[in-house]
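Following this line, the structures themselves.
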Structure I
Amino acid sequence: MIRQRLSVLVAGLWWGSLGGLGLVVVPLLFRHLPSPAAAGAMAAQLFSAQTWLSAACCVLMLLALNKPDDPQVKELAKGTTGPIVAGLLLALLVEFALAPQIVSARASGGQLRLWHGLGSAMYLLQWGCAGWVLWRLSRSPARY
C-alpha cells in the first residue's frame, strides 16, 4: 500500500512539474525577461533541471512498482511501466539529442524551428506519459 501511495505522489510531482514548467514558467520568462535570448537561456537551464527531476521520478516509480510478489503492485506495474519508461526516454532524448541541436541551430542560424518543434512535441508526449501514469496510479485500489 505504501508503494502505491508513494507512486501516486511521485507521478503527481512528475506530471505537475512538467505542466508547471512548460505551461506557466517558460511562457512567463518570455513575457517578462528583457530579451528572447535571455528567456531562452533561462528556459534551457530549467528544462535541463526538469530532465533530472523527471528521471528521478521515473526511477523512483519503477523501484516502487517492482514488487512481483504483490498482485496489486504487479497489476499496477503492468499498466504503467511502459509509459514510465517512455517518459524517461523522451526526457533523456530531449536533453542529450535535441537540446544540443537547438543550441547549435541557434548559434549557426540552422533549423531552429525544426529542432524546437520536435523538442516541444517530445516534451508534450512526456507530459502525456506522466498524465497517463498519474491517472492509472490514482485509481481506487478496488479497481486494480
Structure II
Amino acid sequence: MKKNGMVDVSQKKITRRIARASAKILLNKAAYKVLIGRITEKGDILESAKISGIMAAKNIAGIIPYCHQLNLSRVSMDFTLDSKKRVLKIISEVVCDGKTGVEMEALASVSVAALTVYDMLKKIDREIVISDTKLLYKSGGKTGIYERRK
C-alpha cells in the first residue's frame, strides 16, 4: 500500500518553475456594465480580484493539504474583457525557483480572483457563471514544458 502525504521533493533539483492558468466569468448585461465601470460599494472590482488572486497563490499550501509551501518570485494577474460575450477572462502567471511546480498556485489564483468578482457582483447577477478554469502552460522540472493546445 502506498503512503499518503506530501511528495518528497528533497532530492529534486531547483529549477525555474512557471505556470499560467485562466478562468472565464460570464455576466448579464447589468453586471457587465458595472464591471466595466469597475467600482461597486465594496470597491474596485478588478483591483480586488488582482489582490485576492495574488493572495491565493501565496497561500494555497494552507488550503490544499499536500501542496508544498513555495517561495514565489512573481504572481501576475491579467484581465481581458469581451463585450460581445460579456465575459471577463482572467490569466495568472506564477514563477518560482524551486523543487516543485507552481500549477496549483496559478489555478488557485484565477479561481479565487473569479470568486472575488462573483462576490462583488452577486447583488446584480445571481446567475454569474465561472467556467473554463484550466492550466495553459507550465515549465520547469523533470517533465519540462506543457502547453495547452486549445
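Please treat every number below as a calculation from the coordinates, not as lab data. These figures come from a predicted structure and were not determined experimentally. Cβ atoms are built from the backbone, for glycine too; each structure is taken alone.
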Top of I, II by distance in nm of label points 7 Å out along Cα→Cβ at positions 31 and 63, largest first: I
Read-out distance in nm of label points 7 Å out along Cα→Cβ at positions 47 and 71, computed value 4.6, structure in I, II: I
Source structure (of I, II) for FRET efficiency 1/(1 + (r/R0)^6) of positions 7 and 79 (r between Cβ atoms, R0 = 25 Å, to 0.05), computed value 0.15: II
Among I, II, which structure scores highest (criterion: relative contact order in percent (Cα under 8 Å, 6 or more apart)): II
At a computed -27000 (helix-only ellipticity at 222 nm (-39500 (n - 2.57) for each DSSP H run of 4 or more, over all residues; to 500)), which of I, II: I
